[in-house]
Structure P
Amino acid sequence: MNLAVTKAFGNACGLTALGTVLTVLAQPAFAVDITFSGFVRQEAALKLTDDENPFNTQGNIFNGKTVALNPLVPGLPTTATRPARSTDNDFNLLATRFELNMDATFSQSLKAHVTTRAYLDWDVYDDNGGSTPFETDIRGGGRGSLLEVNGNSYMVDLPAAYLDFADGPLFIRAGNQQIAWGESLFFRVLDLPNGLDLRRHLILDPAAEEFSDKRVPALGLRASYRVDDVWEAEGFVQQFNPSITNNPSTPYNVIPDQFTVHDRYDWVDASVNVGGRLRAQFEDLGLQFVAMSRRNPDGVYRWTQSGVGPLAGTPFEIDPVNGVTSATEWFYYAHQVRLDGTAGLNAAVDDFQPATGLLGAFNVGNDMGLAGAELDTFFATFGGLRGHIERYYPYENVFGMGANYIFEDEPGSLFDQLIVRAEGSFTPDKKFTSPSLSQEPITEDEWTFALVFEKYHRFSTEFPATYIVAQYLYKSESDLFGRHLSGYGGSLANNPTGVDGYHAVALALQQPSPSLEWRFDLSVLYDLRGGAMIQPGAKWKPNGDWQVDLYATIFAAEDDNKNALSTLDFADEAFLRITRQF
């Protein structure tokens, strides 16, 4: 399908779906049964440690420190000092959320749903940058998704605006929607159609909510047909919308602030994702088969020309205030985000230097010491450099399969009504960001697998049943965040060594109180190479109108760059939500 046809199809699909919803909603009120619901919520995340986000300028661990330089060119400075900065944030988040749901019933076959979400960040987080939490260069006007408006500290969007048609075994949904597949906590093995919007609270919402507030909505058409009592077929076509990452100088930013990221969504804004799912239920055994053709919503990153100043033709910009000022800082932050500092220098030289002759830069091979000296020559010359990278979105095909089985045993025993689920996916020739940020991505076949055990079990006659979920995850090429495993294992003393396969386990427990007024939660994610995320919590619902949620998210991770969770080791917090429903 050529670009013109793809663009026409995508625009027609989106406009037709949205137009249909709006036209139907405009019918006289007396012909429609309309109901409203929603909530107002105050959200706050209080830091549990004094650690600042090290990926932001004011949290940079080298602030105020003098580091020795080892330039190749005699006569250049031999030390560098980053400006001394400090900040003392008590809160990662303080925000007010409003959601309004409108449901309209036109007939037994025709219904509509619209959710309006407004989110106001009270801007209590302090950093020296001028970034805002929500504005992004993915779409025009600073929008992250199509039906969104935002400003310095707010965003308003329509996470759902669709029309449903049902006629016997046929179901059709048209409009702005999220498509949630797969049932794994933490892991998105079959949850493939939509990317994630990480701007509001990264991945730190209660794990049991399974990214329900994170999926990026997009205009699309989805249909399912129940063939008989066993088989059901489903398919969709949806405008591509990528995952939305956190901006620099915001509380949960995880891309070092010494980088400027150029998003290339405008290259592919006419693209659509298509996919299908076939499901079957044979008594206690359920099966599903999934196939998708999509653009990778997480994207691939690589060096790009800065277009700024005398180094415009290179991936660098002179920036002695917020840029990298020493090879030590360069290598430290490269390894923190699972990049290879030595190979990264080589890629910047090989892909860009021949056209510019930048200081006669040369490929240093695997010699980390020589790479440090060459880098320090640049930093001694310019005082500091900011790197420029771009994110683009290659196509990929994903094939998946899932199965679940319900075991029966002695009533009340641990194995009675135990549900075992298995989900797996295969992505041939998947493109990954190279740890060198080179122009050529790593291309590998990736396998992803999750095994899930799910059970309601009553331990006491005085309490309702406890909900228990235990999981195992395996990924062959990348980690929990999609970073290629070849970037693991680096330090200030050695280049990355890589690791084989990503393995993690998870446990979730939910225990209601006898009156159901309280629910106590515990979720744990453990990276088998030494990192853990622990999230205890409690929900209090004194009546139908009010709800209070209190959670803590605690990270404990080995700082050897061999587990995924050490990246978020700064983000320990207590998270409070007070909700008034209507």
Structure Q
Amino acid sequence: MAVCFLLTPLEICYTVRYKINKGQNKMSGDVRKTNTFKEAVLNPDVFCVTWEQTPGKGALEAQQNEALENARKAAGSNKIHAISVTDNPSGIPSMSSEMLCAEIKRLGVEPLAHFALRDKNRNECESLLYGLAAASVSNLLVLTGDYPSNTGFKGTARPVFDLDSVNGLQLVETMNGGMEYETAGKKSVLKPTDFFAGAAISPFKQTEPELMGQYYKLKKKIEAGAKFIITQVGYDARKLHELIQWLKLNGYKTPALANIYLLPYGAARVMNANRVPGCVVTDKLLAKLDEERTVPDKGKQARLDRAARMYAIARGLGYKGVHVGGNSTTYEMIEYIIGKGEELSPKWQELTAEFDFPQKNGFYLYQKDEKTGLNSEKLAARNAKASNPPIYNFSRLAHATLFNPNSIVFKALKPLAKRIDAGPKMKSVFGTIEHFKKVVLFDCQNCGDCALFDVAFLCPMSQCPKNQRNGPCGGSYEGWCEVYPNKKCVWVEAYRRLKKYKKEDSIGEYIVPPCDWELNHTSSWLNFYLGRDHTSKRLGIKPPEKKAGRELPKTN
């Protein structure tokens, strides 16, 4: 049965509007053909400002009206280059960011749509992206997404995570180049889209394995097509500098925007308790905010001035712009932050000492520059403890013997694998035995497109609740999983295993494709030997050649 992509609500909305206005040959509301956000990010003479809005639950609630009103005010100004719209932050279902972005575009300001992959399989991603393209929404922040909360209909929703952020960026790049399809043996190419897609990173991680994982994955995101970067929430100037230093020393010219969140005490307490994944507020900063809220304005002016100082520091460090957010942030506040930030920019170096909020035993990628209080260009020592469990050594030995295309054993077993694959009963028995062994050793989910080789012989399908195959998400806390706080992040464990053999940098070496679900519940060993899974294709293992022979006549 053929699979087709149906019109999304966004595309239907676009189609109806187009038909209504067909006489005028335009959609309702003039949408600008130029992309002011993209122009600002790429223009060396412009410091870009985006303003984050959260749609909130419901369809006709006050929060949606507030977001649209803020967009109207931004449209009348040349100080804000994009309105950023979140996509179900904290996994709480909200109004569709795609729909809200389409409305914001009509108001005359450029939207930046957060595109979280938590709830969407790859078909849905493609469908929504074409809907956004039809509505002239071009700017995307491609994200893994927070794990679903327990506020869904009748309980917690089942997460999807079919693609990770690296794969999502690859999809966007493919669509920008013109997606190729084959139907009934005929190939066709769709018209290219014009998305300007970026990615997020958290440079505020505490431990060495977590932080290195963020940078390994960022490398892949840039290679996959990320055109800009936005940081997670944090208030450590040295960490902000660390990202700029990493980009510079590795030869990346990808522009970065610093996240500035107007932080009231209540939100700070929640972040300090690790109830907002990835956002870092230390005890020292929380104590400062507690003191500030004792004044008559409850610390409002202190928050605004802190944001303005972060603006100035970001400008001085070499960021290409700032991403401003926070509940109840008004346009007047944004104007104040920009104006005061520009005023403070010439003396930004004097302000960095005010953002000295290191985490306890926190790891920095570079050694400290004692003169500036920021980072030198010298890499810091990586002293994280390596691990060497027996199962890892056993797996390495098995891999070198059985799954190394250059080994004698592999070459000898390949014809046998072909013979087993050709017999349905033999293949079924073989697959059952394989799955039993891998369940015992690796908690195998029998996906058939095994990623054990990519994660130091740890299964990301069973041991990572977000099924991340290219590196960690941004939600871990002090090395622990965002979703299961009593379990170490699988990528932290992978880093420690690889470090024993000085192979930890291999995490960033290549991009792992998403799982091929056509192989689900088939033998991953046979798929590897016969060139069907992603690892065998990466290693150049070709499927066995079919012997030429006379085709038997078909019978009814």
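Observations, loosely collected:
- Answer label among P, Q for the case where P(r) over Cα pairs in 10 Å bins from 0, in percent, for residues 140-411 alone, calculated from the coordinates, equals 6, 23, 26, 20, 15, 7, 3, 0: P
- Per FRET efficiency 1/(1 + (r/R0)^6) of positions 92 and 476 (r between Cβ atoms, R0 = 25 Å, to 0.05), the highest-valued of structures P, Q: Q
- Label whose coordinates, when distance in nm of label points 7 Å out along Cα→Cβ at positions 372 and 508 is calculated, return 1.9 (choices P, Q): Q
- Taking FRET efficiency 1/(1 + (r/R0)^6) of positions 220 and 500 (r between Cβ atoms, R0 = 41 Å, to 0.05) as the criterion, the highest value among P, Q goes to Q.
- When Cα extents along the principal axes in Å is computed for each of P, Q, the one that comes out at 83, 67, 46 is Q.
- Origin of the value -12500, where helix-only ellipticity at 222 nm (-39500 (n - 2.57) for each DSSP H run of 4 or more, over all residues; to 500) was derived from one of P, Q: Q
Every read-out reported here was derived from the displayed coordinates using simple, explicitly stated rules and does not represent laboratory data. Quantities reported herein were computed from a predicted structural model and do not represent experimental measurements. Cβ atoms are built from the backbone, for glycine too; each structure is taken alone.
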